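Down below are the structures I want you to see.
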Structure P
Amino acid sequence: MRGTITLLQYEHGIIRQVTDVLSVMVKQGTLAKHQRQVTRIASFMDSYVTKMHHQVEERFLFKTAMAMSADLAKGARALMDDHAKVNGLISRLKQLSSRKQAFEDGTLAFVAKELVEAMTQHIRHEEDIYYPKVEEALSMEKDAELLMAIDEFTKAKFDREFVRTSEDVAIKLQDEVLGPGYYQGIR
């Protein structure tokens, strides 16, 4: 297992946690009941997914993979297209979450559902198909270089507590919307 892949999968876990909360609200029709949380989810997705996670994948993993083989380059380009779609949906969710009308007329629910579906499919593709191919081709030395470059990037762009704070936000959103202990089976 390469450290770069492990790091990105860990980030996916945090993203999935928040995406799952949004998914439950969409399925239960409770977006309007949780307007404050929806606004926080949109902000979380913008900062954690668009500005951090996708940037790390594109600047480091995908760029490296594109130089390793034509197949990996083709896969990276497709995943970057997915990123553009997801980032657009996140931007739209962020805009709509500030408008009460969007909660009432179904616009926000439509965008939230599209985001959940796109994000879920994208992460599944990366983890089940693309990452294993990259991991097979990625040397230990190159992996170590990528990890150092990713660390430098995140330290330069985000405060030291960014990841921990993001984890805390994900847990808090989950507890506020689904109740404490929801995923632990306590409830």
Structure Q
Amino acid sequence: MPQQRWARLATRILAGTFILCLVASCGGNDGYKDIRDFMQKVEDGVEPRIAPIPERDEYRSFSYGASNLRSPFVPQVKEVIQTEEQIRNSNVKPPKNHNKQFLERFNLALLQMVGTLKQNATTWALIQDADGGVHRVQVGDYMGTSWGKIDSISDSRIDITEIVSDGKRGWLRKPRSIELSGN
């Protein structure tokens, strides 16, 4: 029995020595030095210095000057200047009994010319609608919401004549053109 006591005592001494070494090795690295320094300053009565609030620049208002320019999000449709003779034309009326074509359901500003096709003597223009579909049109076809009839097709543009209200219970022809997108 005395040997067992000595064995337990020796085990306890070894365990105590191990714990003491472990605690001593952890105490050498002062990971809380910044906290201890702060606490020492507080105890000494030294108040930390707070930087003053920075001064702000004076507010300058901004005046937006591009509101009268063309929106970059709307395809470019060029208007051709009308002559007085075109404006005075009183015989202009929208076509009667006209069967609407597919591209007449879209505003002309939403249609884009994306290319041309030629076969023998016939030239077609490729038009992309607002939904992303591409359609083939030729001279004499209609497009746009204002009875826009295609007058001519070139490699870089389509010339169209629309029939629009003159605001005085009459109608006038309004020449327009759609240029090849990317130009």
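Using percent of Cα pairs over 14 Å apart, for residues 9-72 alone as the calculated read-out, with 65 as its value, let me know the right label among P, Q. Answer for the origin of the read-out: P. Work out the source of 18 here, i.e. which of P, Q gives that when relative contact order in percent (Cα under 8 Å, 6 or more apart) is computed. Comparing all candidates, it corresponds to Q. A value of 1.6 for distance in nm of label points 7 Å out along Cα→Cβ at positions 17 and 49, calculated from one of P, Q, originates in structure P. Comparing distance in nm of label points 7 Å out along Cα→Cβ at positions 41 and 121 across structures P, Q, the highest figure is found for Q.
Tell me which structure, out of P, Q, gives -24000 once helix-only ellipticity at 222 nm (-39500 (n - 2.57) for each DSSP H run of 4 or more, over all residues; to 500) is calculated. The read-out was computed on structure P. Source structure of the calculated read-out (P(r) over Cα pairs in 5 Å bins from 0, in percent, 1, 6, 9, 11, 9, 7, 5, 3, 2, 2, 2, 2, 2, 3, 3, 4, 5, 5, 5, 4, 3, 2, 2, 1, 1, 0, 0) within P, Q: Q. For which of the structures P, Q does the calculation of mean count of other Cβ atoms within 10 Å over residues 137-144 return 18.1? Among P, Q, the structure yielding 18.1 for mean count of other Cβ atoms within 10 Å over residues 137-144 is Q.
Just so you know, all these numbers are worked out from the coordinates, no wet-lab data involved. Please read all numbers here as calculations on a predicted model, not as lab measurements. Cβ atoms are built from the backbone, for glycine too; each structure is taken alone.
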